[in-house]
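Once you scroll down, you'll see the structures, which are given as structure tokens.
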Structure P
Amino acid sequence: MMSRAWMEVDLGALVRNASALCEHAGVPIIPMIKADAYGLGAVEVARALESLDPLAYGLATVLEGEELRAAGIIRPILIFTPLLVEEMDAANAARLTPTLGSLEEIRAWTCESPYHLSIDTGMARAGIPWREVITLRDVIAEKPPEGAFTHFHSPSLDDGSMDAQLARFREALATLPSPPDIIHTDSSAAIVRHGRSPWNAVRPGIFMYGVGSGRAAALEPECVVHVKTRIVEVRRVEAGDTVSYDATWEAPEARVVATVPMGYADGYPRGASGRGSVLVNGRTVPILGRVTMDMIMIDVTDTGAKVGDVVTLIGDSALISVADVADAADLSPYELLTGLRGRLPRTYHGH
């Protein structure tokens, strides 16, 4: 790879992660590939996941759906963000399935194509509150949804909230004139916790991309994302010399410092300044001082590192995982992954 910095995406690992969730849940998957597949490339990810015969793909915007259609993806596509009325014609033209959560939205969807009923059981983000689903009984009798779903707000927490939300969801479903054909509730963390699903679909997301739910989880994903760069400069600093903006790091003794041409403009978080680590010649070494827009300085003392050597910022069999970097930067793994877009070219292998 001749680029200054790049992302390698292991599509084989991604498909194996998705397959593991599918087997664990015992039902088909609706892979969430919104936000350009969390920054990995929605078209390439969708094409790789076709081998698993997913029920549909989950996106956030009409534009995302149009891009998949233009790439030749013909499988059903669900749009999980509420649509504006003026977006509905475009959604229908692209054969997208909206998720609707109000009387007004259902009436405005005059198309013959299906929709899924969005039921809010505690997230307060989108969908009709579970207490009010009964008010839709008449319009749903006239225009029944193909599917119904809710979204857990804390599937990684052992706080009883998922059980409470499930009870609300069942209560709401019981008020419908008839059960929809497709019912789904579980995201990645919920799939891992629940095992076999009581419904007929699940919605995996970040687990597919290599981020699990903690070391005690029943399933651990394979590493999918590898972010790499090359050393462009190596220098010796003496005791008392400082590195990067604001001189936040001062050499306690003579050290060897390397510069790599990647920074927060490429999506590597500035919050990892002085806290993150990278991999050089099989060794984990610290980031020195502030992460800058285009460059990061690292301590390569006693590593034998030289100009041109590859440096891994994320990946290499999870030695430096997405979760590790996110923790160092005080970010969610979702925020880190979706931010790794910018100038980073992507390469794909393993599928």
Structure Q
Amino acid sequence: MTAVLFASALLTSVLVASTRADDFQGARAAAADLPRLHGLAVSHRGQIVFEYYARGYSATRQGNIKSASKSIISTLVGIAIEQKHIPGLDTPIVRWFPELKKDPDPRKQAITIENLLTMRSGLQSTSGGSYGPWVTSRNWVRYALDRPMVSAPGTSMEYSTGTSHILSAILTRATRRSTHQYATEVLARPLGISLARWTRDPQGIYFGGNEMSMTPRQMIAYGELYLNRGRVGDRQVVSGEWVDTSCVPRTRSRYDRDREHGYGWWIQDFGRHRACFAWGFGGQYIMVFRELDLVIAVTSSTTVSDERRGYRRQLFDLLETHVLPAVSAIATR
């Protein structure tokens, strides 16, 4: 009787896997048509239901997630606030950088943690054409803080990796640990993953908005943390309230009005479904569709912008046309 039950369960498993493969045939074909795509992993209800890898990449090969790192910095800030290392979102950053009191522009003293998370510090950007001079400077934090003010804190969005790096410096000072050490203790270990060391600035502060490396499976694990409102099993890693508020739109991209921004996370509709996602240069994505109980991880070439030759639109079309319908089909069975 046991052998019969086992055989029946095995047959059911094979049939389910076969059905899922059929559901994602279109996704696989469309993915193969994207030469910049390295990997696509889809997790539904906590299970991997589809994976595609090409050009030597795999589920366990690490890749640079570029600016998707900013979302991880946001998570660390949320945990640091909960652990009382940082008093709160409205805390002025002059607390850690008292030299701002001597800056000719007094508005810098009003910049808060929340302003940095929402990219509304008012400081001139260190991204785009300013990125090279910034990362070749002798002091990245000082360079970012010395940028002139282009708006009042809390008003307009100015995308800048420098503002996220300032958050890494604050984490380092507030927790008395390196950002890597703190991330390992409070995030990576609870997720059951290892977090490789990444680039540091001349003062030894880990890059706060770029250059982290993760595997697609690790990206899925991190996305599921947000899908489950900060829980891993019976452990609350980051508060559910922080997860929720991170995905509340606070401002929007000046380049794409359909793309909104919360606390280090982007928010956008894909067809009829809303995603909260981490996004990195070239096409690195960790997408959380809470209403679908779905997490998607995407890795791509980091050598060229995902805006070039419509790659981002092609990738989003793949998700909207093939992946989301396949997941919806599975959910209705």
Structure R
Amino acid sequence: MQRNLLAVAVVGMMALTVPTSLPHAEQWPQRTVRIIVPGSAGQGLDVPARMFAERLAERWKQPVIIENRPGADGLIGTAAFASLRDDHTLLFWNAAVFTLYPLVQEKLSYDPGRDIVPISTATNAFQAITASNHLKTRSLRALLDTARSHPGTLNYNAGAGELPYFFSGFLMGAGLDMVLVPYRDFNLAIQDVAEGRLDVIMGALLSVLPLAEAGKVKVLAVSNKQRAPLLPEIPTAIEAGFPDLAFEVLAGFFGPRDAPADRLDRIAEDVRAVAADAILAERLAAISVIPLGSTPAEFKAAIDLRRSKMAAMVKLIGHKLAR
């Protein structure tokens, strides 16, 4: 009799504890999910963010809306997200909030190690090294040989975020003297390289693709590990003989401080499922973007590795770049 009563008591205790062990994963989301994108609507990461939001809404059975908070290389939107601490708000942006900004900003309004949590990678946009036609150079090696033989005469711009530090660090590490020309708007740099006022730019392939197809600029290489499907004849930097110029933008979803681990795992699982969708991959390919997905631990490991790489670049450059 006592044994039976003990068994009933144990089962009863299990019944009481089981429902409380998975509340976050099972009950989230309970309302509209907001995704903050620290960039302008219709540009850059905003476009893939909206594609992911559409598919995630289908999986979550709740509306998923995009809120654009552009400005200051993403710092405004990132700080706004960190200050909210709302369990139904996510951040979609590149990993510079972890890897670069803490190294080059004198003061941040958020603590990247405390206030923002990596959830999953989501996209990898193709980045291109593009030259002005007036240089009459047709390969990455020819461009860098020209820079080496004419120190201080070629100029360049490398967009925003990690790219200016990465490309500037690469040039300095290779012993090349090129002049960085700052732009507040990368679109102006694109116009200038097309018109011959700027020699070289490094940035999103999609932004220079129309000019390249029109023959107004020359894409010399992509920094990604694989060739871009929209320009399959263009080699990667690795194929061109410059493995140190290999670079891929880490972009994905981040969660708020104190988010439960089971919820992060659930969101990451859904992001991976969306990224694996063939129709989404086709839509992203049209804008030179590859869908990705990872676990929170994998995303954090990739960020940690990138942080050490950016730290080396910043140390090599020795100062904050004027862009």
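We did not get these values from a lab; they are worked out from the coordinates using the rules stated. Here the structure is a predicted model, which means the values were calculated and not measured. Cβ atoms are built from the backbone, for glycine too; each structure is taken alone.
A few comments on the model shown:
- At a computed 1.00 (Rg/Rh (Cα atoms, Kirkwood Rh)), which of P, Q, R: Q
- At a computed -13500 (helix-only ellipticity at 222 nm (-39500 (n - 2.57) for each DSSP H run of 4 or more, over all residues; to 500)), which of P, Q, R: R
- Comparison of P, Q, R by mean count of other Cβ atoms within 10 Å over residues 182-189 - largest value held by: P
- Computed 3.8 for distance in nm of label points 7 Å out along Cα→Cβ at positions 30 and 270 - originating structure among P, Q, R: P
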